[in-house]
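Given below, in the form of C-alpha cells, are the structures.
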Structure I
Amino acid sequence: MKHIFVLCCMVMCSMELMAQVNGEVRSENGKRRTEDTVTSTTLSAVKIKSYKKANISRLGGAENGVNIGQGELFRAACCNLGESFVNNASVDVNYNDAAVGARQIKLLGLSGQYVQMLTEGLPSSIGASMPYSLGYVPGAWMKSISVSKGASSVKNGSQSITGQINVEYLKPDIDTNIQFNLFGDSRLKSEVNASIGRHLTKDLSTIVLAHYEHDFGHHDDDGDLWHDSPAVTQWHLMNRWKLTKGRYIMHAGAGCLQEEREGGQMLTVENPFRVLLKAQRAEAYMKHAYLLNSEHNTNIAFLANGYRYTLDGTFGSKNYGNEHLNFSSLLVLEHDINEDHNLSTGLSLSGDRMDEKLSNSTTQQFNNLTTEYVPGVYAQYTYMPSYRLTAMAGLRADYSSLYERAFVTPRLHVKYVLFDWLTMRASTGKGYRTPFTLAENHYLLASGRTLTADSILPQEEAWNSGVSLDFYIPVGDKKIKINTDYYYTDFLHQAVVDYDSDPTRIIISDLNGTSFSHTFQVDAAFEFSEDFNILSAFRYNYVRCTYGGELMEKPLQSRYKGLVTLNWTPLMKLWQFDVTLAINGGGRMPTPYTLADGNPSWDEEFPAYPQLSAQVTREFRHFSVYVGGENLTNYRQKNPIINAGNPWDADFEPTLIWGPVHGIMAYAGIRMKL
C-alpha cells in the first residue's frame, strides 16, 4: 500500500505539473507551447519551461511609461479597456454621469481627451464615441497595453498632451488557437468572447475575434427609482490578417460594432425620464512595410485606418444624433544612420467629418456640420551612444483646414542611466487637439441645466514637462524597486466645462485665464518570494482652472490616490490570489446653489473613499477559472442624482459623479484555450 501511495503521489504531481500549461502558441516545430513561457530548452525528450511573471514592466526607451501584459490584465475581471487599470496607480477610470454610463480615463489629473488613444499605433476613437470607447475594446482581445506619460512621440500626431495609451490585440500569426472567455456577475451581466486564429499558409495567417455582452438586470440599489447604470447590449466582430513575403509585411483587418444603452428612470414611474442610446461603428485598417536595407534597418511603411460611427441618443425630451467619418494615414521612413543615430521621418494626412443634430420634442435647436483635414510632416532623431544615454528629439508641422492655420509641435525626451541602480528620464513638449465640443460632452444633455457651448472653439494647446527617477534599494538579497515622477501641464487654450459660473447653465467655452496641473507620484514594488509580491503607490494632484474669472480647484477630481496590490501564486502557480485596495482622496464639488428651503443643493466637498477588489484564479491545462469581487467595501456615492424625483426641472443633475454608484459586485468566469 505504501508503494501504491507513493506512486499515486507521483502521478498526481505530474498531472499538477501538466496543469501549469496556461494557453498555447504554435512553436517552430508545429507543436504547441504556453503563451506565458519565456524559455523552452529541449534536452532529448525533456522540455524545461519557466514562466513569465504577470507584472508591469517599464518601457525601455526614453519615454516614461509602463507596459501591461496579458498576465497582468488577467489579475482582474478586465471585461474591457475601461476595467484594465484596476492595478494601475497612474490611470483612473471614472463614470461621468449616472444616466448613460459614460466613462473617461484620467491621467496626470486631467480628462481623457488629453490622452491620445491608439490601437496598434493607429489613432482610435474621438468625438461622440469618446465617452463610450473604453467599453468598445473587449478585455479578452487585448494582448497588452502601453501607457506613456507626458508628451509622447511626434510620430503619432500632435494630440498627446498628458500621455498616450496604445492597445495591442491578439496576433494572427501568434495566437493561432481557439480561445473562449465566459463571464457573468451578480448584476446579471453576461459576456461571451471568442477568438479563432489559423495559419492558412506559411506566409498568411488570420484571426477572427467575437464579443457579445448583455445586461439582464435593471438595478436600483439606492431606491431613487433610477437605473444605477444603464443596461448595455453590445456585439462586436473583427477579422485580422497578416502576410509575410520576403521583405514585405502586411497587416490588415476590419470590424463592426453595435451597442444599445437603456437607462433613466424605472418604467414604474409615471412619464419616466428615459435615456436611450444606439451606436454603430464600422472600421478598417491596413499596414504595409518593406525592408529596404537590413544592415541599416532601413524600411518604409504606410499605415492607414478609418471608421464610420453613428450615435442616436434620447435624453428625456432631447434628441441627439451624430454621424462621424474619420480617417488617418501615415507614410514612414526609418533609417539607422549607424549604431548611435536613428532617423524617422514621415508624412501624414487625417480627416474628420462630423454631422450633428440636436432637438427637443417640439423645435429644432442645433444642426452642425464640421469638416477638418490635417496634412502634416514630422522628423524624429534618436541618439543612443551607449546604454546609459538615450535622447529623442522630434518636430512636426501640421495644417488645419478648420482653423486655416499651421502649427508646430516640438518634443524632447532624454533618458540617462546615472548608475546601474538609478535611471533618470526627462521630457518636454507641446500638444494640440481639436475639441468637438458637443460631441465629446453630449452626455451633459441629461442635465436639467441649459447646455451652452460654441460649435467651434479654438484649438486646445498646452505644454507638458516632466521628470522621473527609477531606482532600487537593496533589502538583503532582494530589491525594492521605486519609481517617482513629477509632471506639469500648462494650457494656453482649453475647452473648459464650467459648472460654477451660473447655477442654471453648464457652459463650455475657451479658457479665459490660466489652467494647469501638477502631479507627483511614487510607487514601490517588492518581491518577497518567487510567488508573492506587493506594489504600493501614492499620487497627488494639484489641478486648477479659471471659472467665471476666478482660479479654482478643478471639480470632481480626487486630490490624491493611494494604492496597494498583492499577488500570490502558490502551488507551482496553479493558484493565483490578487487583492487591490485603493483610497481615493476627496475633492471639490461645483459651487452649490440654494434650494427653495434655503439649504445648499449639495456639499462643497466630497469625501475620500476606499475601493477593495479581489480575485482567485485556478489554472488547468487548457483553461482557467476565476471568481472575484469589486467594491467589496460596498462604498457608494449617496444621492448621485440631484433632484431625482423631478427630472424635468431645471435643477435636475445626474452628471456630478465622483464615486461608485453601485455596491458590491461578485463575478465569475472561465478562460479556455484549445
Structure II
Amino acid sequence: MRTSLLLALLVACSLSLYAQTDTTAIETIIPSATVSGHQRAVRQSQGVTNALTINQGELFKAACCNLGESFTTNPSVDVSYSDAATGARQIKLLGLAGSYVQMLTENIPNFRLSAQPYGLSYVPGPWMHSIQVSKGAASVKNGYESLTGQINVEYLKPQDIANVHANIYGNTMGKLEANADANFYVTPKLSGSVLAHYENRWGHHDNNHDSFEDDPMVRQVHLMNRWAYVSSSYIFQAALSGLTERRESGQLHHSGGMPHAYGIDLQTDRYEAFAKNAFIIDQAHGTNIALILSGSFHDLNATYGHKTYDAIHRNGYASLIFETNFTQKHSLSAGVSMNYDGLQQHAQVPSLSLPVHTSESTPGAYAQYTYNLNDRLILMGGLRVDHSNIYGTFVTPRAHIKYEPVKGLSFRASAGKGYRTPYAVAENNYLLSSGRTLQVENLSQEAAWNYGVSAAWNVRVGDHMLNLGAEYYYTDFKRQMVIDYDTDPSRIIIDNLHGRSYSHTFQIEATYPFTDELTMTAAWRWNNVKCTYDGLRREKPLNSRYKGLLTASYKTPLELWQADVTLTLNGPGRIPYQIGLDRTHYHAYVGLNAQLTRWFKHFSIYIGGENLTNYRQHLPIIGADDPWSSTFEPTLTYAPVVGAMGYIGVRFNLK
C-alpha cells in the first residue's frame, strides 16, 4: 500500500508538468557543479583542496548498482559490510568509518542519523552524474562535520541534453534491478526530469550452510522529480523524492512460521526535498547570492529477533551564501546556515534506555578567503562559528595551500578541525542484531584535528602522460564516540574516548595509458589506526593495515568493446575477542572483479563478476546455531560474506 501511494504521488507530480518538450541543449555552470563535454573518467581537482571527480565513464566500469558499489575501482575509499546479517554498508576514508565523512548530495548535507547505516543503498548508480571525493579538512562552506573528508553526489541534471536512459540488471544472487530517467524542456529556460528505481532480490542463499541468509532480501522503490530554471541572472534547482524499502534477513524461512527462527525485518520510508536559488549580481566578478533549503523525513521500523527499534528523524537545513571575486587574486565566500535534527525513537531492548525525543538546532556563520596567484599559489583560510542548543558555541578553523612550482607538479597541505554529534543507536542500529548486551553511556560531541599533505606529478613518458600521486594524512581525536568490543565479551559498550585515538594513512598511486586503448592504475595505502579500549591503546578492530589496488581498462580502437579488471589486496587486521572465536587476527586476502561491455549506437550490454577469487569470511556469524544466546555475533565482519557472483545488464541511451 505504501509503495502504491508513493508511486501515485510522484508520478502525478511529474506528469502534471510534462506538457511539451524542447530539445534545445543548454550547457551552463550552476552552483557547485559544472556541466561540460568529454572528460577523463577520474579527474584530479585543479583547486586548492585534494579532491577528485569520478565521472560516469569510471562508474560504468562496474555494475555500480548504488553509491555503495561505486568505489570498487577507487584506491582511496573502501566500502564494506558493517555486519553479516543486515547488509548495512559503510564507507571508510583515511582509515576511519564513514560517520566521519560528510555525505552530501548536490552539495547539501544528507544521510544523517538513522539513514546512515543504509544510506549508500539509497542512491541508485544510474542516477549519478558524478561523485566528488575531498580528502582531509574540507571547506567550511558546507558545515563543521567533515572530520576526514567529504563525498558529494551530483545527480543527473534536468538541463542536460534531453534524453531517456534505462538500465536493467540481474545477478546470480537473484537480484533484479531496473532504472529509468528522462529529462525534457518546457521552455528553453525551464526543464524537468523524472528518475525511477526498482530493485528486488528474491530466493534464499546460504552457501556457507550456517542457516542464515548470505545476503538480505531487499525490495526498494525510489522516485525523484527534478526541475531547473536557468537564466543569465537567476538559477533555480529543485527536487522531490520518495523511497520505500523492505529489508529482510536472518535464518532461512524465518517468516514461514518457524517458532524459534531468528528474523531481521527493516521497513524504511524516506522523503526528501530541496531547492537551490542563485541570484547572479555581477557575472564578471562572480558575485552571487545563493539560498539553499532542504528537508527530509526518515521513518524506520526495525526488528532484530525479539528486539525492536523504531525511529523517526526529521531534518531541516538552510544556507545563505554570498560569494564574490574582488580581483583575479582575491575572493571571498561568506554565509549563515541553520541545521535542525529531530529524532523520535523507541526501543524494546533489554537493559537499554534511550531518550524518546532528541532535537538539536545549530545556527552558524562562516567566512572563507582565497588568494590565487595565477593558479600557481593558492591560499584558502576559513572560519566557522556555530552554536548548538546541546553543546554550546564551538569554532571550526580550516586552512589549505596549493603550490605549483612548475606546470604538472603540485603540492598541497591542509589543516582543520571538525565536530560531529553522535547518535549511538540511530547510527549503529545494526548492532542490535548482536546477542551481546548493548550499553550506551552519556556521549559528548566528537571533535578531531586533521592534517594532510599531498603531491601530484604529471610527467610525459613516451607518448603519454604518467600521473603520480602521494599523500599522507593524520587525524587526531580530542573527543570520540568509541564502540568497544574489548572491555567485556558479553557487552558492546558505546562510550566516550578515554585516552588517545588517531589515524595515520599514507598512499601512493600511479596511472598510465600504455596505449590509446589501455590504461592501468596501481595504488598502495598503509593504515595505522589505533584507539584506547579498556585503558589500552590497540589497533582499531576490523580495519585492514594496508590495501593494494591494480586496475586495467581496455577499449578496442573503435570503442565497440571495453574490458575492465580490478584486483585488490586487502591487508590483515585485528578481531576483538569473542566467545566462540579462536583467533584475534585475520589474514590478508585478494579480491577480483571483471566486466566486459559491448557498445552499440543507443545501448550497451555488460556482463561481469564480483569476488571472482571466491574469498569468503570464515565464520561471518559467530554462534549461528544459537542466535538467542549472548554469544551470537554477526557484526564482526571484515571480508565478503557472499562468494563469487556473476551479473548481466543492459543500458539504453535514447536522445
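Values in this text are rule-based calculations from the coordinates and carry no lab data. These figures come from a predicted structure and were not determined experimentally. Cβ atoms are built from the backbone, for glycine too; each structure is taken alone.
With Rg and Dmax of the Cα atoms in Å, for residues 157-196 alone coming out at 16.4, 43, pick the structure among I, II it was computed from.
Working: I: 16.4, 43; II: 13.9, 45.
Computed on structure I.
Computing FRET efficiency 1/(1 + (r/R0)^6) of positions 141 and 341 (r between Cβ atoms, R0 = 41 Å, to 0.05) across structures I, II gives 1.00 for structure II. Sorting I, II by volume of the Cα convex hull per residue in Å³ from high to low puts I first, with the largest value.
When distance in nm of label points 7 Å out along Cα→Cβ at positions 373 and 429 is computed for each of I, II, the one that comes out at 5.3 is II.
Among the shown structures I, II, from which was the value 21.2 of mean count of other Cβ atoms within 10 Å over residues 125-132 calculated?
Derived from the structure labelled II.
Hey, FRET efficiency 1/(1 + (r/R0)^6) of positions 365 and 397 (r between Cβ atoms, R0 = 35 Å, to 0.05) derived from one of I, II reads 1.00; which structure? The structure behind it is II.
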